[in-house]
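These notes open a run of structures that come right after.
Every number here is computed from the coordinates shown, using simple stated rules; none is lab data. Computed from a predicted model, the values in this text were never measured in an experiment. Cβ atoms are built from the backbone, for glycine too; each structure is taken alone.
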Structure 1
Amino acid sequence: MGSDHYFSAQPAGPEKRRSLQVILAGEQRHLSTTAGIFSPDGVDKGTTILLQNAPAPAESGNLLDIGSGWGPVALTLALRSPAARVYAVDVNERCIALTNENATSLGLNNVTASLPEEVDPAVTFQTIWSNPPIRVGKDELHSLLRMWLPRLAPGGAAYLVVQKNLGADSLQRWLSTDLCAKFPALGLGVSRFSTSKTFRILQVVRAETPS
């Protein structure tokens, strides 16, 4: 993509829909993709590890996918928890359109993809799954996580997949110190949920009751 990035709001490359066949929630799905987005040719390795290893999402309530791409995480959450409302956020307008289109093509009426600022700030989330955009840089990444992780509902949990050589351990330290210290009343707990190949899944849990 040259100097253009998948986290640009409006990627400069041509937008042309093409078919994509992938396995989501145990079945083959026929979806759409395009250029100028993250992992346009399929489910990337990190997301695959997240989908295979994260514990089952909450069956109801609000679920969140941070950085939706064409929608593999959000669509999986919706397929596995049909009674829940799934929010998917991205800054890339192509990703937003594709996630909504792919949800419609699968007959899912419980998915809403949008820009982050379009989500009602009062909404909290029982489950958050994300393959966060590490390459935006630490400052932007930390700002992004400060925006969403404190919106875990009481007893809710977030699972973030991060490649080890892209700073998984330093991100875990930041979550355990800076983020938890900034929101002490939430009783956030951070741990390494699992390690698979070159990736770690980090877990952030909010206490059931305020501290």
Structure 2
Amino acid sequence: MTYPWLQAPASQVAVTAQTLLGWTVSGNGVSIRLTEVEAYAGTGEDPASHAHRGPTSRNEVMFGPAGNVYVYFVFGMHWCINIVCGHEGEAAAVLLRAGEVTEGIEVARERRNHAPDRDLARGPARLVNALGLGRDANGASAIDGSGPMLVTPPSAPIDPALIASGPRVGVTAAHDIPWRFWLVGEPSVSTYRRHIPRRRRTSALTV
């Protein structure tokens, strides 16, 4: 199956991100309805994007084709999953930030050490953990059923009035761009914490 809106120009990644709200992502016996996502543009357009400085062996999946999965490791302990979008050759991706487990809840509870249900996929690393995914999904299709995860549309479009936006989370640059989108009133949406740059330690000099 193909979704033409996934192939919209990279400059429209914020619109693409909002379109993914309410979609279901499934993998390894668990399905999650997406309630929060985050948009990232491409080369030279978005300092917070992994593709800002151009293609590398790490980010090459971001350059297409649309509908593939971009997986990266963060803080030395967590996997995060993105859906690639935009024209092929133009990097853009949507980070899957949070969602509500709708199928396979017992499996998700086991994977998440019996965390409260609202927290099973509340945050990008928790979402990946609940789905039982990791680097093996990198580069696979999320739309044709050939990969370890699949995204499918809701039965009806989401009312735009239910979509809120705000600053992105956990990035060191361009964190105030309001490209984090979520569904209002959903308890699975992660808690916003404003990015605070770390101060470099300085040693006192004595004379």
Structure 3
Amino acid sequence: MTLPIPRPGKIVCVGLNYRDHAEEQGVDLPAAPLFFAKYTTSLIGPGDAIVIPPVVTKCDYEAELGVVLGATVRNVSKENALEAVAGYVVANDVSARDLQFADGQWTRGKSPDTFCPVGPLVPAAEVRDPHALRIRAILNGETMQDSTTANLIFGIDEVISYASQTSTLEAGDLILTGTPAGVGVFRDPQRLLRPGDEITIEIDGVGTLTNPVTGA
């Protein structure tokens, strides 16, 4: 396993942060960012296998833009938040929907080993506008998600500032900014990940991340 980033101290994730994703669920837009975490042992790199544990029956994909911090911040303003960003990374917030929904909170369902593929990493200076990037998930050659970071409810600057009000964000930390519409669990019929699948996440200006899917 070769990770494109050092293992972060923490992985901070934002749930329900795309307008089209809220619409496909028929729920109201959140009033503030909704945070959850993934364990760092879930990290894998490009080409590494997503391994579905035997206890998981509903494994889903989530195309996401990841943000890697290059500075430690606490109570940073929205206006200064982007100065702490070292780079952007393609990410897949793989989710065990059965565990996620059964538990009532998301940590276990989001954190199985191999459930956080990331890569490649692009320096922040090379991304002109992180809020205007096309983002796609392609499953076995079929496009499942196709949106833009312009649909983010809370921008990257606001997410960093809001999170830093309660927790110190350290250099190397990874923030996953949310996923757009088209995830497998809300499709009709559902289209969840199965052994033998190949899932690709593409973000214009950042890169492409492809991972095979296997059973344990």
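Remarks
- For the set 1, 2, 3, ranking by distance in nm of label points 7 Å out along Cα→Cβ at positions 37 and 173 places 1 highest.
- At a computed 17 (relative contact order in percent (Cα under 8 Å, 6 or more apart)), which of 1, 2, 3: 1
- Source structure (of 1, 2, 3) for mean count of other Cβ atoms within 10 Å over residues 29-36, computed value 17.5: 1
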